[in-house]
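Listed below are the structures to be examined.
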Structure I
Amino acid sequence: MSEATTPGYNHAIPEKILTPDRVETRIGTLEFFDGLPSEATVNAVYDNLDLLRGVEVFLNGIPATSIEGLRTGIVGMGADASNKAVMFDRLLDSSPLFLTGNTDTVYCSVIMDLQKDGPTVVEIPPKCGPGTVNDAFFRFVTDMGIPGPDRGAGGRYLILPPDHDLDLDPPAGGMEATVDGTRYFVAQSSSYVNWLILRGFLVDGKPDAAAAMFREGLRVYPLARVDDRPEMQFISVSERSWNTIHANSYEFYEELDTVIQREPVSMLDPELRGLFASIGIQKGRPFAPDARMRDLLTEAVAIGNATARALVFQPRLDGVYYYAGSAWATGFVGGSHEWLRDAGAGGRNLDARTLFFYQATVNTPAMVAKMVGRGSQYAYAATDSRGEYLDGSRIYRLNIPADVPAADFWSVVIYDPQTRSELQTRQPFPSKNNQRDPLVVNEDGSVDLFFGPEAPKGREANWIQTVPGKGWYTLLRLYGPLDAWFDKTWRPGEIELVSNG
């Protein structure tokens, strides 16, 4: 029997390769004449394509705009050169907007401009806590302090720009090398702007020793000025209101364009450059969308923002939760600071990267790797034991079992879901720290923390205030994590509803 022919053809054409005259989709009815899209269909799919690209640019551009938000915030506080550092010498309270910062260490931060300064030296004092340099796309450059190659003994680091002319080619994370007779830990960045963030530990629950350590021992200067080093300036930014967070409006794209225009083309791979260029963000060209495109991007950023919030607060990624049936989640899904799936076999987990950078800063393998007794580990929770969002009008309890596997200390800090910054209440520090705070300990060695607009009677020492009518979420931090954390023989309790307030 001969094969039936398809009308209009000499032979049978597989149905799967043909386009019907009408196709119903979520963007409307798409119409075709013999596979040729109508004018209305052409307009609809181009609008949809630009909308999709705008959403993808938002989700994939967050690492760049997050660093840019930090840069503009820090420069706005007066630290407009590498010899000027902002320092939370009285700790990071809830006044500034700073993505999931902690209340437990002294932050000291510098923005380096390697285009202006060239190779830049960072002298780290002994006993410095975890420190990291990230590039302008929030990628890891090198660690310093306890998790770095100096292992807390202090040392000199040399950060190279992407276009340096020194006879050095350091691998990822850096190497030791001698330059002009001086030994350095040398690392190369892919960008001009780099963020240096250092942390100092409290001594006897106070920040004074760490602040003094930075003032007396931190030095940042161009290698070209090694014999004429500019004096360091430390700007106290505790208890001051300022912003370091990227926009969630159309301005996001303008922030991203600022980064792309400033940094070398080589900072990003062709795929990302092409994605950004698809909506008009390309180095050397003005970002000037017409009215149609501006409207689409305004809608795209709203969808992108909603998508990022769903990824953070209702994550569905495989491996995001530490324990079955638990709300405790990891920010580093997949155990890779590069967000590689299955060691790269599955490519980059883009949603995992968005989940992290929408709510957090500082990218280092030290936050992922099993470093028993060193570094830090984190878990966050946005829902209670029933799976419901945490409501600032209600009272909750969190049990921290005895023998917390933290060689240095543990803490719980709560955050505002809008700003992903510390929740602003009458308590300047919305947190509890087992070294700093005089917590009441249960007979079994565990600690019950309480959250609510007012302290439950007799529970004041273990109470963190919330705000009626607002949500909140929390991070548990372990500094110097021990084996029981990694093998999960110890786990935190779930957040339990006590009363509706």
Structure II
Amino acid sequence: MTEKLSEIQTEHNLRHRRYFLNRASTSLGGLGLATLLGNEVHANQESIGGLKSLPHHQPKAKRIIYLFQSGGPAQMDLYDYKPQLTKRFGEEVPKSVYPDDRKTTMSNAQASFPVAPSIFNFSQHGQGGNWLPETLPRLAELADDLCIINSFHTDAINHDPAATLMQSGSQIPGRPSIGSWLGYGLGNMNANLPAFVAMSSRGTGKPGGQPLYDRLWGSGFLPSRFQGVKFRNQGDPVLDINNPDGIDDATRRAMLDSLKKLNELQLGATGNPDIETRIAQYELAYRMQMSIPKLLDMSDEPKHILEMYGPDALKPGTYAYNCLIARRLAESGVRFIQLFHQGWDHHGNLPGAMRGQCRDTDAPSAALIKDLKQRGLFDDTIIVWGGEFGRTIYSQGNLTKEKYGRDHHPSVMSIWLAGGGIRGGITYGKSDDYSVNVAEDGVHVHDLHATLMHLMGINHEQFTYRYQGRDFRLTDVHGKVVDDVLS
């Protein structure tokens, strides 16, 4: 085997060398391969790979943790306090505010569309006076770290296109997700871990939940090595993370070395970028076999930290466990960490389901902020919390004092940001009196993406990728940085 490889290497050496040098000077793929082979290709010493042209300016943050609440959390039950609606309980929502053509087929056949005020008590917290409900006591303690945006809006009214838009800037599947864009542009900070990790958990608020597709953390038309690596919520977090019986590390390394030589020869002969990805992924997979078991070994976590995240902190597949892993990933240099928490699709029995979801997420979300703070990571980590759309102010189904449901609503919703470069203790933007439309300072999905990239040192208008004859960007042809939420 060794002699045969030597013969092939001699035969193709000149062609391979000329091709490699040329491609390494002009191609991102070549740059990524050069990184794997130990060459220095990036001026930023903290990054591995990435584009030489980035960052465009001094970043305020190094990483993002995106706490995606799948299903569409109801803004008026969480962050968009509307006390005046209590007096309008059961009244018809005026058609001038909510016309029939904006209702979905799941509720447009109702005979009545009564106002359903939130059942929960709200109070102000912190020096900034952010309003938070009784169901979020731990986040309320950190109100001055939160930038709550009550004027966020999106374009899609159904789950799949709405979630796809939030992750990729387009309702149409096939575009790269935001984590893939950042990995492509900025590279990683730890060669032994992927730049982008995704995790999921199922909430107790509603059994099951809307399905999550791999393309939500996919790389689209970017090279596939930039796709997110999914940590599974049961069994081994990554398939084949352990060697099979009878294979030790030395044998695995020898096999990969031989395979790498063959792939490099084929790369030199064909220039196929998929081979570059294959080399990169084999090498990353080997390094992950060394790093992931240590990352997931919680034996070094102090008891008081586990208690802060809650009773599910050591239970794989829970939101609390994923928040703790997110902190460990951030600490280890992962660029983009995505948590998908299912169960927010509250078409019926919202009060009971909402209490369950808040029990799942309140303490772990707050613990993540506190943990990042005490480890000196909060100031250069952006935390994003939000779903794919909001909910209707009218009740879907029967309305009682104790029970109501809400349909999908994209025209206004609530999200919050915290951490690196974000102004804490503020509420930005306003919805109208019914929490149906934006009243002041609207923030679109593309504006959020533009702002996140700005904080990471990227001018979103200059960050493009040419595909099929067109320059694409995460923010499409829209988006502006929301300067008022920046510190």
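Summary table below
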item: Top of I, II by distance in nm of label points 7 Å out along Cα→Cβ at positions 115 and 419, largest first; result: II
item: Which of I, II yields -7000 [helix-only ellipticity at 222 nm (-39500 (n - 2.57) for each DSSP H run of 4 or more, over all residues; to 500), calculated]; result: I
item: Structure (I, II) behind the derived value 24.2, 86 of Rg and Dmax of the Cα atoms in Å; result: II
item: Value 16, calculated as relative contact order in percent (Cα under 8 Å, 6 or more apart), assigned to which of I, II; result: I
item: Entry that produces 3.2 once distance in nm of label points 7 Å out along Cα→Cβ at positions 347 and 363 is calculated, selected from I, II; result: II
item: P(r) over Cα pairs in 10 Å bins from 0, in percent, for residues 59-298 alone derived as 6, 20, 27, 22, 12, 8, 4, 0 - corresponding label from I, II; result: II
item: If Kirkwood radius over Cα pairs in Å, for residues 187-330 alone is computed and equals 20.1, the structure in I, II; result: I
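Throughout, read-outs are computed from the coordinates displayed, never taken from laboratory work. Only a predicted model underlies this, so the values are computations on that prediction, with no experimental measurement involved. Cβ atoms are built from the backbone, for glycine too; each structure is taken alone.
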